[in-house]
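So, here's a batch of structures to check.
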Structure 1
Amino acid sequence: MTASRDGRIVTFYSYKGGTGRTMALANTAWILAANGQRVLAVDWDLEAPGLHRFFHPFLDPSTLGATTGVIDLITEYAWAAITPDTGRRDDWHVDYARIQPHAVSLTPENLGWEFPGGGTLDFVSAGRQNREYSATVSTFDWDNFYDRLGGGLFFDALREDMKAHYDYVLIDSRTGLSDIADICTVHLPDILVDCFTLSDQSIDGAAAVARQIDERYGGRGIRIYPVPMRIDEGEKEKADAGRALARVKFDRFPTGLSGDELTSYWGAVEIPYRPYYAYEETLATFGDETGLTNSLLSAFERLTAVVTGQQITAMPPMNDEIRLRIKDAFTRRRPALPADLFLSYVAENRMWADWIESLLTQAGFRVVPRDVSAGPGTADEEQPPRFALPPRSA
């Protein structure tokens, strides 16, 4: 039996989208696991899940498509809570607050590399992508879940379960202000990585959330780290003005730092914009060589050092042949053939369709996917060859 841990839960949050938050989480998770840590990455952005894309070379699509996720975990408990059972123990909810049955382990060894020192990286998706997923997420009553179904106790138990089984749990939160975001930013984390770009709205929103959490939930002891993202030095004057504004808006964060320590923090933690990574969901842990001080990987290493209290500061060196092989697995291929394939699928097979589309695209085909469960589309005069994905049997 695995020894119980006392892990840390780290939420990556952004008030606005487009900050590179998910990419920062994925790279931080990889650096931690590559340093022998047991890591769990959770996609809690239920409306726009995308964390799995940064891990796709290491995920078996059939396993991922068949595995439940965050919304399934929550609804299973909710159904149990409204089902009468007079013989229940007082702590019956703990049995439903177990994260590992919903987790999928990443398998980099299939590409010739493995996490050293017993490190592991598990992934929990937003939920099984079937035809009920969108309706479940959009209609779920979070107020009722908390007020009548004991949602607070459930999330307390889930928090303890995750901390007991992993050294680090990294949660990709929904943007904006919502019940879901509150779960990720207030109820669950020990550390909040508050991501923002240097636009006025992004700075103001992120700073307001940080102040609100500090003022209303200071007793939770959540450590808040503001992190400027996608910094483009092409407009240095504007970038410097944005940095100065962020320092003013986040005047009390991170707490406990002052003077040179604060200046050093802000200088080290920002994440630069690198155009190379704007086109594909590629991990900088394989896209960049280790040891380069101005790379995107080095920025994520510094962020990891902040999150871990300087305990983990670098990605271990990697054989360059292996690194380039895995980097190539992320690379999107330019179609070599003019042929089109029409890929028809139903919503419950979306992850399978993504996988097939990826394989066909790498083979040089231009794939036109269509969700047939969304209703009939407009037929062209000349339809491309059809590749129909049948509904998964129950």
Structure 2
Amino acid sequence: MKKVINLSVPNLDVEPILSNLRECIESGWVSTGGRFITEFENKIAVYTKSKKAVGVQSGTAGLHLALDVLGVKSEDEVLVPTLTFIAAVNPVTYVGATPVFIGCDDSLCIDPNLLEKFLKEECFIKNGVTYNKKTLKRIPALILVHVFGNMADMEKIMDIASRFNLKVIEDSTEALGTYYTAGKYVGKYAGTIGDIGIYSFNANKIITTGGGGMVLAKDEKILDRIRSLSTQAKKDDLYFIHDEIGYNYRMLNLQAALGTTQIDGLEKFIETKTKNYMRYKEAISKIEGLTLLDFNSATRPNYWFYSIVVDEKRYGMNKDKLLNALVSEGIQTRPIWGLIHEQKPYLKNETYGSEKAIWYHNRVLNIPCSSNLGDDEIQTVIDVLKSLKKK
């Protein structure tokens, strides 16, 4: 039986994890209370140069809370990317609002030029509020996603958002550790530039708590409200007094016990992923018909996912045939997610400039990229990619 080379798996140091989990179990603090939650929040805040962070059950929960505290209401519209995982979009519907889909640029992130064109040509501003000309619905917010750890063009996006009075939610669930090395936001991490930033610690992310997420915000009052809402909006812990509708979205101490060890290894993980990306890039550049996508040159990316573009004519097979061939060789790979505007719940939603997103969706595959990927495994992937090319 062939050894499977997985796409993206956790890199776990067992001993410190076991020590932390043992403390949780012996103390009885296994749920939404305990010292590891605060410790993990503080470590994320320090790492990202933020004042505070709030742990939640998932990145999705963080997005839902962000939309809630920013005042997005039923009958509003929120601008979102179509090229992303559906969890970045579904929370818009949780608050009763409607997603409007915007296409991507060559970074795979939301295209600021399309965003600006849509707002200029398809919208109008009245009393400082942006409205959609077709639907007459208010557009108070934008969700952007730093796809595969690649930073979206935040300089342009923040300028556009300011001119059209949009709140900016950064879905940084794939981009923990990515930061700008040049430009207006030099030194700023993904998730710290918009109004609210969200991280995810799902099992395939660069660090993991099994599940879980984290929320950052420029305004500490917003974070305080998110913390309250995530614990059922409990105003009085002793008498269980609740002054608004809240959610059961608090991070577990068990999750944080894992996360507080993982964050300590993040820079080492990024170092390894950078080295592996460069090795792939050199080798794949010599395989006609395959191109490894670049990351934004003005950033230090976390290199979360490695994406290859398949040119069917030059390589000799299309993306789907290559995917199946790699899987049959024991190499786990996957395409870009199904574009959200083509998913059944969103077929009737407005979509703007999706051509490039469709182009990449038809050509991109992600190849193994775990931070504990061995040299032999990388060489195996390279060798198989070479061998599958049609002469």
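Odds and ends about this structure:
- Highest-scoring label, criterion being distance in nm of label points 7 Å out along Cα→Cβ at positions 119 and 215, among 1, 2: 1
- Source structure (of 1, 2) for Kirkwood radius over Cα pairs in Å, for residues 103-190 alone, computed value 13.7: 2
- For 2.2 (distance in nm of label points 7 Å out along Cα→Cβ at positions 47 and 247, calculated) the corresponding structure among 1, 2: 2
- Which of 1, 2 yields 5.7 [distance in nm of label points 7 Å out along Cα→Cβ at positions 239 and 303, calculated]: 2
- Origin of the value 5.0, where distance in nm of label points 7 Å out along Cα→Cβ at positions 143 and 263 was derived from one of 1, 2: 1
No lab work stands behind these numbers, since they all come straight from the coordinates. This is a predicted model, so every value here is computed, not measured. Cβ atoms are built from the backbone, for glycine too; each structure is taken alone.
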